[in-house]
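Scrolling down, you'll hit the structures one after another.
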Structure I
Amino acid sequence: MARYVDGYLLPVPRKKLGAYRRMAGLAGRVWRDCGALEYFECVGDDLAVKMGPGFPKTIKLKRGETAIFSWIQFKSRKHRDRVNARVMKDPRLQKMMQMDSKDMPFDCKRMAFGGFKVLVEA
């Protein structure tokens with residue numbers, strides 16, 4: 001069965017990484033409890049690549065920010081849709097989803113995301 005992945009790339013101020021980690025930890029527990037197969041949140045480490053525009057340019061990183069690359073794995077797109085519907089109703093995330101954008105530990109307007117069919121799984 002071909003798996004499905006939701007992927008995210010977003011800028012986070014380094015001084016807010018702790019707050020982001022707490023938020024992501026809660027989100028990860030909720031997604032897994034609702035049926036996601038895997039949940040990963042990764043912080044930029046080696047972003048000064050010589051080939052292509054790279055993540056910093058893609059999300060317009062500013063001084064003092066780093067990139068977060070994350071993905072959630074599902075059995076299929078249909079499974080993703082069912083899991084995400086459960087996630088959106090989960091009371092543990094309600095406070096986070098109603099948070100004012102100025103209180104978020106990242107800039108939502110510069111976040112890139114999308115759903116992907118797995119092409120190669122090795």
Structure II
Amino acid sequence: MSKRSAISFTRRAPDNIAEELIAVLSSKTSFEFKPLFEIILLNLRERNAAGGGEEMLRLRAYEKLQGLVYQGAVKRTTIGITKKYKGVATRMVVLRAEMKAVRTACNDRALARAAAAN
């Protein structure tokens with residue numbers, strides 16, 4: 001068994017799916033997953049950020065949504081077999097600010113790289 005190196009490199013890049021999930025769930029409306037995913041997919045296609053296949057995006061969006069439910073940022077209501085998701089307003093404000101900070105930092109890095117290349 002090989003030993004993992006002590007050196008690691010991580011950089012948080014903007015997460016387009018999470019940004020769209022937070023943007024859509026910040027409204028006061030509750031959604032079932034299928035209509036929620038359709039809205040997210042349309043928004044990602046408008047931004048030209050819908051890379052990969054639709055099924056892979058669906059899986060990633062569902063995984064992100066379940067992570068938000070686990071964090072307490074989204075409330076899941078189950079009625080029979082129907083599950084509806086609604087964002088928790090106070091938590092959504094915090095997540096939006098975090099996403100905006102990550103996006104700004106990424107844009108700043110890209111500008112710095114472009115300036116260094118010239």
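Quick note: the coordinates plus some simple rules give every number you see, no bench work behind them. Remember, predicted model here, so these are calculated numbers, not experimental data. Cβ atoms are built from the backbone, for glycine too; each structure is taken alone.
Here are the numbers:
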{"quantity": "Value 3.7, calculated as distance in nm of label points 7 Å out along Cα→Cβ at positions 19 and 51, assigned to which of I, II", "calculated": "I"}
{"quantity": "Entry that produces 0.95 once FRET efficiency 1/(1 + (r/R0)^6) of positions 27 and 107 (r between Cβ atoms, R0 = 30 Å, to 0.05) is calculated, selected from I, II", "calculated": "I"}
{"quantity": "Read-out P(r) over Cα pairs in 10 Å bins from 0, in percent, computed value 12, 40, 35, 12, 0, structure in I, II", "calculated": "I"}
{"quantity": "Answer label among I, II for the case where relative contact order in percent (Cα under 8 Å, 6 or more apart), calculated from the coordinates, equals 34", "calculated": "II"}
{"quantity": "Parent structure of the calculated result -10500, given that helix-only ellipticity at 222 nm (-39500 (n - 2.57) for each DSSP H run of 4 or more, over all residues; to 500) is the read-out and I, II the choices", "calculated": "I"}
{"quantity": "Structure (I, II) behind the derived value 2.4 of distance in nm of label points 7 Å out along Cα→Cβ at positions 43 and 83", "calculated": "I"}
{"quantity": "Distance in nm of label points 7 Å out along Cα→Cβ at positions 75 and 91 - structure with the largest value, from I, II", "calculated": "I"}
